[in-house]
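Down below are the structures I want you to see.
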Structure P
Amino acid sequence: MRKPRAQSFKFRLYVADRTPNSALAMANLTALCRTHLPGRHEIEIVDVLRKPERAIADGVFMTPALVKITPSPIIRLTGTLTRTQATLQALGLETPSA
């Protein structure tokens, strides 16, 4: 019997150039993915200052903003993603501890 394939995750992170909060969100998301989703993630970065129409079309009005695109359901978060445990729970990657 074949081993089931691990689920792959696709994230889109909306940032505003290289502001401190945007840089922190990028670093935190990268670390989170390397630790919890090694080899099973894709991160797309959208700079809203360079592509404002993309942000507006996607309903993003604050940065940094993270969207988990796959697997379903789509989940949106805002902020620097510093609270790793809360971020994992919000993304459905870890269940709350009792």
Structure Q
Amino acid sequence: MSFEEFIAAATPPAGTGPALAALWHEAHGDWVKAHGLSQEDEGAAGSWVHAYLHRREGDLANARYWYARAGRTPPAKTVTLEAEREAIARELLAG
């Protein structure tokens, strides 16, 4: 599935795990649902999405903690939230 198909879907596509479902919900305006789903995935993908969500929220200290748990470096300040969401989703979709 492409990123464009993923984002355009009317509901989170079947078979997506909690991390991808969290990105879908956030992209469709439900940060609270997204945050809950990201916490369900205790692996690196869930931590990465969790970090992104806290960056979006503006809680950068918490975001840095979750980036570290995911084994990821926080993006440069010039990277938009939308660009980061797309990059995460593309990588997770690629499996």
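Using percent of Cα pairs over 20 Å apart for the comparison, can you identify which of P, Q gives the largest number?
Details: P: 36; Q: 26.
Structure P gives the largest value of percent of Cα pairs over 20 Å apart among P, Q.
Using FRET efficiency 1/(1 + (r/R0)^6) of positions 18 and 34 (r between Cβ atoms, R0 = 25 Å, to 0.05) as the calculated read-out, with 1.00 as its value, let me know the right label among P, Q. Kindly include the intermediate steps, with their values, before the conclusion.
Numbers: P: 0.75; Q: 1.00.
Computing FRET efficiency 1/(1 + (r/R0)^6) of positions 18 and 34 (r between Cβ atoms, R0 = 25 Å, to 0.05) on every structure in P, Q gives 1.00 only for Q.
Assign the value -9000, calculated as helix-only ellipticity at 222 nm (-39500 (n - 2.57) for each DSSP H run of 4 or more, over all residues; to 500), to the correct structure from P, Q. Walk me through the intermediate numbers first.
Working: P: -9000; Q: -20500.
Checking each candidate, the match is P.
Relative contact order in percent (Cα under 8 Å, 6 or more apart) was computed and gave 25; which structure, P, Q, did it come from? If you can, show how the numbers build up before the last one.
Details: P: 36; Q: 25.
The structure behind it is Q.
Matching task: 14.1 is the computed value of mean count of other Cβ atoms within 10 Å over residues 26-33. Pick the structure from P, Q.
This figure was derived from Q.
Looking at structures P, Q, which one was distance in nm of label points 7 Å out along Cα→Cβ at positions 10 and 50 calculated from, given that it came out as 3.3?
Numbers: P: 2.0; Q: 3.3.
Derived from the structure labelled Q.
All of the numbers you see were taken from the coordinates with simple rules; none came from a lab. A quick note: this is a predicted structure, and the numbers were derived from the prediction, not measured. Cβ atoms are built from the backbone, for glycine too; each structure is taken alone.
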